[in-house]
Each structure stands twice: as structure tokens, then as C-alpha cells.
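What follows are several structures.
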Structure P
Amino acid sequence: MKKVLVLLADGFEEVEALSVVDVLRRGNIDCKMCSIEDEYVRGTHDIIVKSDCNIKEIDYKDYDAVVLPGGLPGAENLKADCVKELITKMNENKKIISAICAAPETLEYFNILEGKKCTSYPGFIQNKEKVNYVKDEAVVIDDNIITSRGPATALAFALTILGELGCINEVEDIKEGMLVNFYNKFAK
């Protein structure tokens, strides 16, 4: 079974974090909400979430992917040394590194996005010289890096992560079950 960590820091964007957890668990992925500090983490909209584990307890070798939700100050709080160490090791081992909204700036801060195609919430990394910013796509994949724009793209981001984990049939089943295909007819 594939295993994924969703990192939570105070001020995380709830829609971005919990959409990923929901979709991955629907896809039978062992998805853990991992706090970088306390067991209970407060989102940017004052929703408190109980984490499944703490970053100090995990071994990156046990996980296939990591997800950094955006939100402020959540993305800033993810710029911690413990997160940098985890992300760096996972990236060196070509595990999936994914970030949405403001969190791609955290990856840029860790020098993970140098020369990579990526996206983010407007205003976060598009003017960075060392990245190849894509402004007109909801989700961007470059090698093992997945980035996305923000809360409205969270579902597409989650489904992309699931697909990159090799769960293509599950992606189609979840899209049908969650009415994504139905919604897409009207979202033009």
C-alpha cells in the first residue's frame, strides 16, 4: 500500500489539506496528517485538526509522497528545519513532492524548484528567477514535483497526486463518485 504524508503547520489552508487527505483515503492510500509541532493543528480558518503523527516520529523511507498545503501563515511555518530535512531526503530519493497555493514558495525556499516547471497562488513564486513558472494550468508536474494554484484547484491537485501514485482506475472511480465529471460539464 502506498503511503503519503500531508504536513500540517499552524495556519494551513484547510480545503487544500483535507481535500488531499479525503481523496487519497478514498483511493486506498495510507495518508497520514503529520504535524510539525503539536498534535492539534489550527488551520487558517480556525478549524482544528487532530494529526495522525508528528514529523519527529516518521522515517521518510516509509513514504512515497509528501504534500504541503498552502495557507498563511501555514506555508511560512512549513519553512522549518525538520520539514527541509524531510523534503530534501525525499527529493533526493525521487519520491513525490507536492505543494499547493503558497507552499510552492516553501519548496523554492528549500531550493527544490530550481529549473522546474511549477505553479502557485498568484504572487508567490511567479517572479522567482530560478523557476519556470506556469500561470495558466491548475496543476503542474515536473519529474517528481507536483504544484497547484490554490483552494479551487485542490480537488484536481489531489486527483493528480493519486494518479501519480499509480492509481489511475481509482482516480476515474473517485471522479465519478464525487461528481467531478458532472460538475466539469457546468464549470466552463
Structure Q
Amino acid sequence: MNNPWKTIKSELKYENPWISVTEHKVIDAGENDGIYGTVHFKNIAIGIIPLDEENNTWLVGQYRYPLSQYSWEICEGGGKLDIPPLESAKRELLEETGIKANHWEKILDMHLSNSVSDEVGIIYLAKNLEYFKPQPDEDEVLQLKKISFDEAFNMVMNGEITDSLSVAGILKTKILLDKGII
């Protein structure tokens, strides 16, 4: 389908090492004059669901500044655009959980908030696990919780897990498990 939007002018309003915010003067899809703000992400969002032989997984807990609340999530972080996403996933899993996986499967590509941003998320399933000491970044204060995958699924269904990568990844994994695909 052809793009019905017309951009008249774009102006960068804010930039830092992770994002940039641009305001666009547009003629919208209904042919009205308007403005549109977009957020460009300079990294890829990477999520990992490690599963052991008994279908246990690990959740990472941390305080999320933009929400002013604590959040339980799958292992996740940012991947640089010039590095293969799987390399970033392996790094994040080891940093946050101390786990290395010998089997990796990409289970989901997603846009995290496509009405205002171009942020892309990729979620991997990690299996055949080996355990080491977590190596979190110096600015991270993380809690790690090993739970059954079914308990993680129930946390999504009960609204205890609300992070978009976590919700999407856990729901997709549940479907794949129930269908015997993984």
C-alpha cells in the first residue's frame, strides 16, 4: 500500500546516545495539516527466555525509572545495530543471569510501539544451558529469580509481568510449548 502521509518538514528536537526525537510537520492520511513526533532508537531491543530441561526459566527484576516502579521481566537489553542480534542476546544472557546457552532459536520479531517509535525487538529462546556467575553492568541493580515457565506464564496472565518484550515472548513460548514445537 502506498504511504498516504506527506512530510513537509522534519526537525530534530532532542538527541542522546540511545534515542533521538524528531517533530514532523505533515499532511496526514486524511489530508489534514498536522504534526507528528517520532522517537528513533539507536539500538535493537533484545529479549531472551532461557529454558532448562524441566521448563524452568529465569526472570530479572529491576526498578524501571520511566515507570517509577519495580518490574519482573525476561532477560533483556539493547543490542547495537552493527552487531548481530544473536551476539547481543548471548552477551545479555551471560551478563544478567550468568547463563550460557548451547541452543538458540529466534522466536519473535516485533515493533514495540510503532505509533511513535521505530524500536525493533527480537526475542530468542535459549536452551541447553550452562551456569556461571552473572556479570551485570555497573549501573544495574538486578534480582534474579528461577521459576517454572508455567509460573512466568501465570504472572503474565495475572498482570504481574507487563513489560512488552516479556509478555510477547512468554506468550509465544507458551504457544510453542503447547503445540510441541519446542
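For the reader, a short list of remarks on this structure follows.
- Structures compared: P, Q; top value of distance in nm of label points 7 Å out along Cα→Cβ at positions 23 and 135, i.e. the largest, recorded for Q.
- Value 0.25, calculated as FRET efficiency 1/(1 + (r/R0)^6) of positions 31 and 95 (r between Cβ atoms, R0 = 41 Å, to 0.05), assigned to which of P, Q: Q
- Structure responsible for 1, 9, 18, 22, 22, 15, 8, 3, 0, with P(r) over Cα pairs in 5 Å bins from 0, in percent calculated and labels P, Q on offer: P
- Identity of the structure behind 26.2 (criterion: mean count of other Cβ atoms within 10 Å over residues 7-14, calculated), options P, Q: P
- With mean count of other Cβ atoms within 10 Å over residues 63-70 derived as 25.8, matching label from P, Q: P
- For -6500 (helix-only ellipticity at 222 nm (-39500 (n - 2.57) for each DSSP H run of 4 or more, over all residues; to 500), calculated) the corresponding structure among P, Q: Q
- Source structure (of P, Q) for FRET efficiency 1/(1 + (r/R0)^6) of positions 15 and 111 (r between Cβ atoms, R0 = 30 Å, to 0.05), computed value 0.60: P
No lab work stands behind these numbers, since they all come straight from the coordinates. Keep in mind the model is a prediction, meaning the values are calculated, not measured. Cβ atoms are built from the backbone, for glycine too; each structure is taken alone.
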